[in-house]
Structure 1
């Protein structure tokens, strides 16, 4: 079974909407780093907040390649669904895209608005908005058949 391009894109967007945490792997001068992050998305771009001093942030600060996996914990292998991505991550400087990314995050995670207005605002002041722009996305969906995977090149 092969999905049409439109079906594949819709399945990817559905998976992005259905999950809330990504796992990102980066590589830098300090070695490899893996982190789980809450994300928001616009089309296929992923946005998150992170401390610029964190390992993955340092690796992505000026833009570099990374890999992302998005999936839940499944008890039955026949139900496994998720995404694997490779692409480029980038710290967004203060500007329109950073503001838009933060707005997407506050819509998806309303508690961030409370943080921004309350005692945790100082922590948010230390955070930066990052974007991951995938170049390749592989949909994994065992509900379509064991081992089903289809890749979208962007």
Structure 2
């Protein structure tokens, strides 16, 4: 089960990243009612992909990952290891903030008084969320790097 969830988590990140970039771009350019419809669809895809990523990530973090079980068993010592600290604190914190920002952006967007205000709020929240995701992904070449595609 661990491997299946890990592979899903790895592949769905690409959906989440693509949706984040798409939602941010449509929020930035906004072009009338048809642009607003596309922005709504991209925003929903972004939030949905992030929610699925969060669910799979928490399943890995709390139950399935042998690496996380070892980190939790020796948490104090793990904080001295940059790779363990990345997984135990930095990755999960950044991703949680990204999920919260995407949800906050959608709520603020719904409550915005004007279409321009809506697009600006979505652009800021989606843009920061996408940037956080890009920073917290374990890219190959990083100390905690992982492959781009798992099979």
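Taking -8000 as the value of helix-only ellipticity at 222 nm (-39500 (n - 2.57) for each DSSP H run of 4 or more, over all residues; to 500) derived from one of the structures shown (1, 2), identify that structure.
Structure 1 accounts for this read-out.
Work out which structure the value 64 belongs to, where percent of Cα pairs over 14 Å apart, for residues 13-76 alone was derived from one of 1, 2.
2
Supply the structure label, taken from 1, 2, corresponding to relative contact order in percent (Cα under 8 Å, 6 or more apart) with the calculated value 29.
On the way: 1: 26; 2: 29.
It traces back to 2.
Of the structures labelled 1, 2, which one yields 2.5 when distance in nm of label points 7 Å out along Cα→Cβ at positions 29 and 133 is computed from its coordinates?
Numbers: 1: 2.5; 2: 1.9.
Among 1, 2, the structure yielding 2.5 for distance in nm of label points 7 Å out along Cα→Cβ at positions 29 and 133 is 1.
Any read-out appearing in this document is the output of simple, stated calculations on the displayed coordinates, not a laboratory observation. What you are looking at is a predicted structure, and each value in this text was computed from that prediction instead of being measured. Cβ atoms are built from the backbone, for glycine too; each structure is taken alone.
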